[in-house]
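Q: So, here come the structures, one by one.
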Structure I
Amino acid sequence: MSFTAKDVQALREKTGVGMMDCKKALVEADGDMDKAVEILREKGLASQAKKAGRVAAEGTIGVYTDSSASALVEVNCETDFVGNNPEFKELANKIAKTVVTARPADLDALKAATIADGSVTVEEAIQELFLKIRENIKLRRFALVEGTAVSYIHAGGSVGVLVAFDTNAADKAEFVEMGKNVAMQVAAMSPEYLSQADISADELAKMKNITVESALNKPDTLPKPILMKVINKAIADGLLNETDLAAYEAEKNNKFLFNFLSPEAIAAFAQVAVAGKEEYAADPIFGKAIEGRISKQIKEICLLDQAFVRSDVFEGTVGAYIANVAKTLGAEITVKSFCRFAKGEGIEKREDDFAAEVASMMK
């Protein structure tokens, strides 16, 4: 019995199984739709499709590096028990190796590629493991870095990092150690950018606006000259009650003034500050304070500007640490980019109410 592409599509819609497996099942069933469904069920693939709707927020980060390129992949499952399974971790690492050997353009191409050191596709390898563990498994994302890179996997696969370098010292042990330390920095401090040069003008403007709004909404953090303008305006507008006015007069020279004022008084100050945003933002004193706060933020979000966490090795910024190693080796070392995957980040985990579930079953 023959079959058409529409039959393959119909079987896919009926079972939720991938097109290639549906086609194989129809070939094996000689075009018989019902028999093909049974074949898929016997192989556990239809069962897998039903479980595909389950939240898979656990898992691991796989990594592979050779002389030409490096790759990270995130493979998710439902429980940390499976995520820590050696066979599951081995699959993730093989998929990472496949990224390097096959250079796929996207996830679909990766799933269709023959898995490294194997004869089946990546998608088929995932399905085969499903048959053993019976948990939803999802290949979520991958990253490929060409050239010299150093990797770091934290806590058995909870976080994975790749840092790409341009260097003439890739074969030096000191370089590898430095690269590992920088990758650990990325894992621990989760920078958003490589350097300030990577922050666009629009992003900097947004950062400044948020910083200004935040400062105005927290009057106790305002520079004293600005704060005094705000307080005097609030008093002049009659926004403080008698109790707060008395507390202010008694404690106005106390650096802990805000401890003596009510939440309503502090909210009134914030109201005045926000309303006068244009005036206060134009004040050079306020502007200098905002510049200082933005500079501090940049040092926190830009890798090369961050304080190096391993102060036992080097005291200073990450950029200074790299420059110091380069000087010691008499080499050129430049960080080109970095990639950081944390398993399950951005995935909303399902929270089951077991008691409610049992109660519903008793009705």
Structure II
Amino acid sequence: MRMELHILGTSSARPTGKRQVSGSLIQCEDGIAVIDAGEGFQTRYSEQRKRLKTHDKGSTLRASRIHAVCLTHGHLDHTWGLLPWMHTMALDKRETPLLVLGPTSPDVFDALLKGEAIPESAPSAELARQIRGWQELGATPESLGYSVRWVLGDLAADRWLEMASDGTASTLDAMPQPEGWKKNRMLPLVTQHTVPSCAWMLESKGGTGKFNRLKAAELRLSDEQKAQLSLGKDLTMEDGTSLKATDFRGEIRPTTRMVVSGDTSEMAEGLTRLSGIDVLVHESTFLAEAQQWADEFLHTTSVGAARTALACNARHLVLTHFSARLKDASIPLAEAKNILESSEVTVSGAKDSDRIKISESGSISHLVWTDDGWSS
């Protein structure tokens, strides 16, 4: 498994009988990042862990492996479950540092750095307001018992700051990455909504394949000879035999990209500027017939999500964030398929607890949750 997304909520604005609000976990070799944490997130996270233990033994979502929370914007159906979950991890004696990232506006950014009050013109859902409130309610390293960094970005200008628990803010040279991550990175992509918003991309670095140590051992190569081959240098043996370095490497690993949007209008600049991604998980709040509502509230229709997938050259599109008026994903899925039928882009509709996997070979699978496990 190169990377895997666990989708724990597919409803927009409010939960329904079958769907909860936004919240996902994206897993890679380096660790796990949470993308949004709407109300009830800790319960949904706990239930997903139990499902894995029962139906897919060996797969885990340990809290100690969660290194970052990436918020797409400040609306409560995407953030309101974060604080209770953080307190629960404190009760569980968490020690792993946690990095919390999100977008803000230029005006709020400047005010925070100057030590001024958050401008009254800033929306009530401004993330900086929530972070200050959470800190007052104990979301500090001193109260929780583990390190927490609160980082906000003015994404258009690529400016970043860290909000300390004493009310001050300091600039950062760049957006920090989750602690200890070396092979993967999280990247924000500017989107368009009624408040500062972004999508989040997990990018796994490409590179040479693994060195075949077994083959080297069978040939009884010395450590120096192994080192030469590992560095890509061909080797000539004493008997004149030539060993090619490429014969000791597995297949080249391409760069892998998975993008999860928050609330946004279609064709957001941060997404359409991409030259290619493997999986795009995109909001699909409205059906095509409700385009006027999508335009007014800066959301996306199913056909708009499909158009965005085409624009960023995605291999696979996953529709999510459905209006409570929709009973299931069948209609938006059919609308998106109609747009994509002449392209190579495949599409699927998400349900709560589904998993999206990208394997080491690059193959993509959508595992659908049923009452007795997952099926592809």
Structure III
Amino acid sequence: MKRVVTIIGSGMMGSALAFPAAENGHEVRLVGSPLDRDIIDACIATNRHPKFDRDFPAGVKFYQIDEYKSAVEGADFVIGGVSSFGVDWFLDEILTNINPQLPVLSVTKGLINLEDGTLISYPDYWQRELAKRGINREVCAIGGPCTSYELVFHDQTEVAFCGQDSAVLRMMRETLTTSYYHISLTNDVIGLESAVALKNAYALGVALTIGLVNRNLGADAGLHYNSQAAAFYQAVKEMRLLLAIQGAEFDCENIGIGDLYVTVYGGRTRKIGILLGEGKSYDEASAMLSGVTLESLVVARRVAMAIYRKAERGLVDLQDFPMLVHVESVLEKGADAEHPWELYTFDTTK
């Protein structure tokens, strides 16, 4: 069955999803956000996203944001392709104005910390805000280890879609599943969204060790895996504790660990972590990566704030989260990137 898929936000991940959808024979309408005008112009002129090295498959059409209403008309579902910095724009300009019955699948990763230390997902946030406006809508989401450029390259990829309407999830899976893009389904929205958001904060912590090797042994020292593995272990340990607090199901926990792996070894979070590990200040590292969207930093700060608040309320012990505290100290207080390794060990002897 041929479907129409409208993608709003022509960032790398949103645009990458045009490939499996169009290769399955569906019509894809890629709409740029107000910040994406140059990207859409380039797509129209060359049939290629400026950051990809492959042309879009047949069946992809391109729209500027002014044309989004026509791009949404007749669509079977919408994919939200904005970054975490576009969450409120997507709420105000898109979710508030399109048919509440039109299914939406979001690629946006992140969590929002409430005053009491509760961490909620972006789908939950959108649904709460829409309810205040008298709009009843569910937003589904994608999570899992997937980098956009590898998806375009057709590397084997396993992700999960989450939402409460299982029939809608199955329809989305049928539309996007290919020989290289494999999709699991879950109704555990907070579990999946927490897992794939938390990995950003902890991938930053693991990536610090790569920069520390450069700083301590020289840039030509090559890759050293002991410290990365030690930090990865601590990251997994803390993620599991946080996911238990979030009420995540076991499968979502495992997806988060897979996503942690791919984020450590590729992408923007690795770059900022290496620079901070090498001794650059947050401002220096940010300037060197000017123009790069660093969503991991937002997640790290929000999760740390939530855990501090829960600790104030006596609900958690900060000693259980030394890596999270360390990452927050590096970002917010300019602390040295060297890990507090002694806090990562344990003694379970009797």
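Just so it is clear, none of the values below were taken in a lab; they were calculated from the coordinates. Predicted, not measured: the structure shown is a model, and the values here were computed from it. Cβ atoms are built from the backbone, for glycine too; each structure is taken alone.
Q: Which one of I, II, III has distance in nm of label points 7 Å out along Cα→Cβ at positions 8 and 256, as calculated from the coordinates, equal to 2.2?
A: Traced to structure II.
Q: Work out the source of 166 here, i.e. which of I, II, III gives that when volume of the Cα convex hull per residue in Å³ is computed.
A: II
Q: Which one of I, II, III has FRET efficiency 1/(1 + (r/R0)^6) of positions 72 and 200 (r between Cβ atoms, R0 = 30 Å, to 0.05), as calculated from the coordinates, equal to 1.00?
A: II
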